[in-house]
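Derivation of every value follows stated rules applied to the coordinates shown; laboratory data play no part. Since the structure is predicted, the reported quantities are computational estimates derived from the model, not experimental observations. Cβ atoms are built from the backbone, for glycine too; each structure is taken alone.
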Structure P
Amino acid sequence: MTPSAGQPAGAQAAARAPLRFLLLVAFLTAALPAQGTIRYAISLAQPSQHTFHVTMIIPGVENEVIVQIPAWNALYQIRDFAHRVSGVRATNAEGNALPILKLDKQTWRISGSGSVTVQYATYWDDPGPFDSQLNTAHAFLNLATVLFYVPERRSEDVRLELDDAPANWRAAAALRPDDKAAGRAAIAYFAANYDALVDAPVEVGGFDEFRLNGLTPPVRVVLHGDGEGDTVRTERLTDTLRRIVAYETLLMRGAPYDEYLFLLHLGKAAGGGSGGMEHANSTAIHEETLGALEGVAAHEFFHLWNVKRIRPASLEPVEYTREQWTRALWFAEGVTSTYGAYTLVRTNLWSRERFYEYLASEISELESHPARLWKSAEEASLDAWFERYPLYRRPDLSISYYNKGCLLGVLLDIEIRDATDNHASLDDVLRALNEQFARRGRFYRDSGDIRAVAESVAGRGLTVFFARYVAGTDELPFAEYLARAGLALKVQTRSRGALGFSAGRAPGSEPLVVRLEPASPAARAGLREGDALVGLNGTPFPRHPERWLREHLPGEIVRLRIRRDAEVKEITFALAEPQESAYQVEESSKPTDKQRRIREGILHGLTDPQNR
């Protein structure tokens, strides 16, 4: 995204910034010693123009310095944040301009010595937890989308200052505040290095803030949007988050943080954004409803262990300039989804029936993807970087490592419980990984170390399980495994109304037509893949079309408003009537004692020694 016509950018925008901003360089240079700290200041002086103005001061330069901005962050997608940057310039300590040469799409070389100051502007107005946004309501910063770094000096300590915020705005971040930032600098933080800094998103605005009482270490919640000032809504939110935090911390036998922060954007404030993003000591979640938020919160909080600390070696160290290949996302993300669902049922936020519905929907999702027959969970992990392309998301070309990984987590749990007569479980695997890797500062070797730890817990070899279902493409034997847990898998064929396509949505953009079925009424009416979805039956295109379809029958005539090549047009067609397999998971009517114990163990997070 770039500024629209008439909006100042780069040097022009900086020239119009307040004198207070232009004096910032002199203030920062004098505020701290010349060595050892790379300093950043971000001006929020132009919220209506969605432009952050950044000043970066690099001490101790000898002859030249290279600066870069990441090509990716949060999502496994190359997003080239440099395309938003303008007006890059550099000066020395005396304020004299320094030669600067752009070397590639995200790298600049600056010639000079001593203290070098870099200034630039970057435009952001994208909602959602994976981007940054500056508008008159608030600022939200995923700092890797905004801040340059010096490649060989990423390990140095850093200081961040937020300047020119409206008088009634406050800031929240899981960073160490600069308590000495008095007077002119009201918002300032320290971090041990660049990676730690950009792993802590910042919310700035007039938000609500409260703590989850009764939890140690403390947990803060910052709420922007719907629900601010709503006591009933806040009480429900507080109860939901407290249950999630308390259970998962108990499960993993202790919290790995001194303080944790939930940054929440709810309702209309989410502005089209949806989902959550994990960070070392915080999470950012954007959702329309509290009901949607509970599942995301359970998933993101468990990432504190699985991903942020129990971490595959293939993701370390972070390489911001190119793709980072890993075969482990089926476990890092998929098994985190397993524990998101486990947390909700074990804390009674879900009934057991709701948990069974979730399992059935996950099975239905995987079974609806023909690509499962040739693409493994490990290969789907490697191919995560293709998910930015709508074509790749077609069910005949890909599977989700979230989806299959989640189901593999449940099956592996049943395998371990069955092998040990319900004396051990997948819970023990996660705790062992935490002890052997996270707490020792080690990273695991993708599926190999996961298998080794699981085998030690199960007391038997799991080579066949991992070869067939994780690295291989054998069909997952759901009925067989669920039966070991006193559950029955049933399938029935049903008809339903269908649009004949799926809606794909990239961060910050309107939905697009993907997975268009060539023989569908929509395709015959002239719809094409890539068309932008503007409206449906006279209202904006629904954010969750699958929910909309529940209220509409096959054969019903619908009016779809689209945008193609800057032209808006309306297409009329009948909802399709596909036949699909619908799965149901139910409790077996006559489970054996062992099957019942395994089932109840999964639902309550217990093994038999704990029940005695």
Structure Q
Amino acid sequence: MLKKFIALLLKWRILIFPDKIFLVITSIVIGILSGLAAIVMKVSVQYMHEFLHSSFNDQYNTYLLALYPLIGIFLSALFVQKVRKGKLDRGIGNVIVEISNKRGVIAPHKLYSQLLSSFFTLGFGGSAGLEAPISVTGAAIGSNTAWLLRMGERERKLLLGCGAAGGIAAIFNSPIAGVLFAIEILVTELAIPSFIPILISSASATVISKALYSGQPFKLITNTWEINSLPYYIALGILCSLLSLYIIKVYTGFQKFYKARGRPYLKALTGGLALGILLFIFPALFGEGYNIVEAILNGKYQVLFDRSVFWKEQNNIYFLLVYGFVIMMLKVIATSITVNSGGNGGMFGSSLFIGALFGFLFSRIVNISGMHNLIEVNFIVVAMAGILAGVIHAPLTAIFLIAEITGGYALFIPLMVVVSLSYFITAYFEPFSVYTKAIAERGEFILYNRDRMILENLKLSKLIEKDYIALNQNDPLIKLIDAIEQSKRNVFPILDDEGNLVGIVLLDDVREIIFERDLYHLLLTKDMMTKPPAVIDVKEKIYDMVKKIDELNVWNLPVVNGKKYIGFISKSRILSQYRSLLISQTEL
């Protein structure tokens, strides 16, 4: 039934809709679907939190809330092992790999696996954000929609970006931030005209979210900033970069630690217990923490002490500063344990939480010291953007997201100052974001290298030339002379009896004996052959093949599979295919 519907839809598309119109319609559908997925994830997690908090008497809540994450992480690990056979590919980093190396093809299971695993993890209080699973689900919606509609690679990547943008836009009711997130993080190679479907998808998702969801996650009560506070914003930006470096280092360190360990259920058990201990001592680490951010924005910093064993100290301002700093530093550890021990979530939301706490602590310390009277709410908001920009390496996303979700458009200048400093200093010392550091260390990160990405997307089958005349090493010279007369090439591969490449003969090397007829039956081709400067194995990446050709300064090299001769790759064929692909990617 589905196949018939798809076939009918494709027929209507060809007969009625031009390609560009159909792409716009499809982007609207993807925006709606990704928006609905985001709302389902957000609302289900919220309801689960409310249920867990209301199901038991207050005196038991602290102990139970410390055990809930263990249940959630274990359920997520159980789902991954039993349903997904141990494979989930969580996180935005894997989507980047799929864009770079798999031409934007995202496995269909990510349409539901991200939803379920993140619900188990975060619904039971895992200390992470929903944004990564939401954007991955949206990207999967876009990629698989393109596959169903038999669209090409360029359209598939574009619709993938539409889905990711729609998910982020819906979760925050921030259409501009959704678009910028997709452009800065995922589909960086698209030309500017291609942004239009992403804009439409993001707007569609936001409309759905506005209609079905409860609006802005945070509200900012400010309409100005003080010019004489600029030195403090500069200092905040520098400190945000240092904190961002700490976050990236800790998060990727936990990734390596857990990746080196097998036994997934044991990882889930020990990770859940470790997280439970942290939550028992610091309940503020429970869940995303957006409720705490909203409370701090409203001046209710005592929320940090809810269900805490330190609640008696909530009016001690000096204890508050130390306590808030410890929570801030532990949030990245709690998130790292949540995600890497078997759960599913991301650092996006946790970065906002850490930024809000840091902005509060920074401004409160300055105010207590008497150096200046800072508007604390401004510094809370701006620090959220600074940390986010440093951690995910997306400055425009950070600026517009914070401006949209807090209504802080009056803070554009401080936002630009803090975000710029945080991003550039962080990127100087750590070129890769929290999303890309692990895949960069594995050699799989090529998304922001436009040249390399185009090369990796070339098809090897279109690059290998097979019209070279191959000769056996024991063939007499007369056969080589015949081959020269018949061929338009000046290189001749020489093979053994098993078809293995043993050498090549260059036309320039035999010019002097072409007219020596007495030698035609005396010499063999192996007497004339030389070793090629290098050979290319079909298993090599195309980028490495091109690099080898450039370094050797040759026009072509033989291609083998193991030792078996297949053909040649030439620089001219690569340039021709490169140009064709570049043109196709820059046209809408």
Structure R
Amino acid sequence: MKKIQSLFFHRAHEFTNVKKVVLLAINAKYVHSSLAVWLIAAGVLRYTLMPHKVSIVEATIEQPGEDIAERVAAHQPDVVGISTYIWNACKLSGLLAQLGHKVPGAVIVLGGPEASNNAEYWLARGADHVLPGEGEYAFPALLDGMAEKPKTPAPEGRRPQAAGGPGAEEKHLLAPIDPYNDEYFAALGGRIAYLETSRGCPFDCAFCLSGGSGVRFFPIGTAKLWIHRLSQSGARTIKLVDRTFNCNADRAYELFDYVIGLDTACRFHFEVAADLFDERTVTLLGTAPPGRIQLEAGLQSYSERALKAASRRTDILRAERNIRALLEPGNIHIHIDLIAGLPHETLPEIIDGFDRAYALGAHTLQLGFLKLLHGSTLRRQADALGIRYSDKPPYQVQSSPWLGATDIRALELAENALQHTYNKRRFLLTLEYVLSATGQRPFAMLHGLGAAAGNHGLDLPDYAERIYNFCAKLPGVDKHELSNCMTRDWLGMVKGKNMPGFLKNPDISRVKAIEAAQKRLGRKIRRDEAAVLLSGKGVFVDSERRDPVTGLYRVHYI
């Protein structure tokens, strides 16, 4: 046991041969799946010196901890391994206690970024081991360390070192572990599938845990094989977890080209650095089938001081040019990110950056808040910088010398309105009209909307009426045109929901509009698929034609 003690954080424990293992994933939502547990299970099969029976349990943070513990206990495990992240950390403390009652004597092993960077905390709350490093190597080594006498030789000629996987050279020589077996596909059930074609990041951002180790690329043939298999799996969305997918331009081009040529209805989501795209890749992406590719580009900040303080290297002007070029063909969904709370960035600077980012016209603009993650450089520097943050996951910034608590509240109000309108593809014509009619900047308008019409558990018709009431009072807004915009928005963004009463035109019958729409479409439509604007013009929605990029239905005038 001395070797294991030197390689893992642990509490003292006596072990016999281990045979039953449960790998537990606690996802943020049901639609999510876990790649980590399947990868570790495949690592156990490849690297352990003796056979183990491994079962996988996937749950969500919304499920009662007692129910999760009972599902684990049903397998009567000797060892329970849990992948930990900021989204499930709050669930874990209670769950560990429940596992102690449901499966007494089982060894609880935590891995993943949340536990491995905060080991003592979790050891004090019921974990027996906390594993740093790459789980598909570290967990099999721990299982062997628990066994009294290995029964069979290793299936591979040489096994990797236990703590953190193999050495630098060996990492390049080892074939990547394939987690995609028949059991995986049976369990996936159409949920979002995750895929890793490289590991590490070329950058060293102070708010992130992925940088500083360089990038290891899996063989491109293996990457293509996995992409193809997942494209035929029934999953609607495949998310690549490569931290900066396009850091190698030639490799990214080849894989983008492969994805574009597939015969599949899947969407592929890539995290990219927008400033790293070259012209030929932008041109290639313009040929992708509509909706095939989604790109998430982290701009993070427009402040050079903030980017420098966070060790973030971004050519903002080039990133903007590339984003506009990628948006122009209208075939790719673009998601861009900003982070509020970085050192040296004030509220006016964040607002200026937000307005510039909004003007790019991306389909999603995420205004996130700095999270001081365990193990990150900025968390270590927080006290010296004067940054205050929550002691509970996700450790969000609360104030700093450059951003007060009142400033953060203002940002949260704007973010709420942004999330429930623009980012959900709701009331887009309305937002465009109001910004044009009032001359307001995007942040100012959304902040006002967030303050006046907060969305906390409201039904969509009630939220729509609050939006109308707020916008109708703004100087320069014509109520009839506002109503017309919201009516067209409603038809395009929802399906099978009656128009809210405040948007219905009481003076004009929809019968003629419905008849005209049915003649145009050559089929019958529901009453809620047509409307008459206050201008007297009829409109209808083709509910069988949904834009694969925006998710909106096509709205036509009569």
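Things worth noting here:
- Label whose coordinates, when helix-only ellipticity at 222 nm (-39500 (n - 2.57) for each DSSP H run of 4 or more, over all residues; to 500) is calculated, return -20500 (choices P, Q, R): Q
- Looking across P, Q, R, the calculation of Rg and Dmax of the Cα atoms in Å, for residues 71-366 alone that yields 20.4, 69 traces back to P.
- When distance in nm of label points 7 Å out along Cα→Cβ at positions 239 and 383 is computed for each of P, Q, R, the one that comes out at 0.6 is Q.
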